[in-house]
Structure I
């Protein structure tokens, strides 16, 4: 098994084991989970393909398998399914053990935040990764503004986002320190937290938040 595949497998063990826990009953939500992660995965895989094409990042071919789909290692494709599955699992665990609290939160808050992110894309336009992350963050803020289910008013939503930074740091540290993924610093700000590009924090926030947002929509509507 490749190094990348092993990292994904280890991250998946606990969510997989407890998917059929009789108390949590996460398996009853799988149709909503699979729909949401498939939609978000499609967008992020397209983003990934473009990034590799323009040398934003690449993969250590000694740490991935030789099997590729659309120019990406199979492990990279699986990343966008396994990691979001884990993230939604964390969200449901928090919802199970903690009663949610509705926050006094106006969706108008996301309008200026989104505009700031859009404006920042012009400042760093020559850096593909930084620009695309700011653009994605702006779009995500706009989606929160339009969210009729008001997931942004859920305390557990924000708590889950914060907690997921822990596994994010662990997985991303191994991916960038071994390394499994090479980043071209000409396409980002060149600022790192240990070995992790600073843009990855915003990337993770958008990936996680988008999955929560769409998952909550499907689950709330029973679709």
Structure II
């Protein structure tokens, strides 16, 4: 084996170990957020309201697990260092969302989705596949994903119990970040996704949200 071949093999191994470490941390370690925004005080909720709020926040948590997989899959296959760095920054910011949702689930005496490994690994594969077609299409995938997530979070603001201001504030912060990610991806030259990709993305999201609410 030549020196260059040895360096390439070493880099590939390092990348694989990094991916494995990130996967295990996301799925099995407590989420660690960087930002700690001030939240409204918790309000009394009925048992039915707590169950409903927990179901919605479990969906949001599952979505953030999927976002970690998606961005890391895209970063792993990005063709340029700039796009790779963008994906990793976005994953870090989504990590804050993951921590906020996880903390709120504990406050609601609930738990994350048991299907999180499926959401993560499936999203990683989708992100890597999108990035394999080039950075512009990969960035377009970010734009469409965040656009759909914005709509999903807006619907949760309508469905959360009226007096659950703590969950509402978390969702509003997440919604603002998702819009910023979409705008940043467009600024980097995101391409529009051809049909039927956006439709298939919506269908997949419905499956995930429907399952994660209960399981």
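What follows draws every value from the coordinates through simple rules; no lab data is involved. Please read all numbers here as calculations on a predicted model, not as lab measurements. Cβ atoms are built from the backbone, for glycine too; each structure is taken alone.
A value of 17.5, 51 was derived for Rg and Dmax of the Cα atoms in Å; which structure in I, II was it taken from? This figure was derived from I.
Comparing mean count of other Cβ atoms within 10 Å over residues 94-101 across I, II, which structure shows the greatest value? Sorting by mean count of other Cβ atoms within 10 Å over residues 94-101 in descending order puts II first. Name the one structure among I, II that helix-only ellipticity at 222 nm (-39500 (n - 2.57) for each DSSP H run of 4 or more, over all residues; to 500) of -27500 was derived from. Only one of I, II returns -27500 for helix-only ellipticity at 222 nm (-39500 (n - 2.57) for each DSSP H run of 4 or more, over all residues; to 500), namely II. Out of I, II, which one gives 0.75 for FRET efficiency 1/(1 + (r/R0)^6) of positions 38 and 70 (r between Cβ atoms, R0 = 35 Å, to 0.05) as computed from the coordinates? The correct label is II. Quick check on the output: -0.43, -0.96 is log10 I(q)/I(0) by the Debye sum over Cα atoms at q = 0.12, 0.22 Å⁻¹, for residues 14-85 alone, derived from one of I, II. Which one produced it? It must be structure I, since only it matches.
Tell me which structure, out of I, II, gives 41, 14, 8 once Cα extents along the principal axes in Å, for residues 142-189 alone is calculated. Structure of origin is II.
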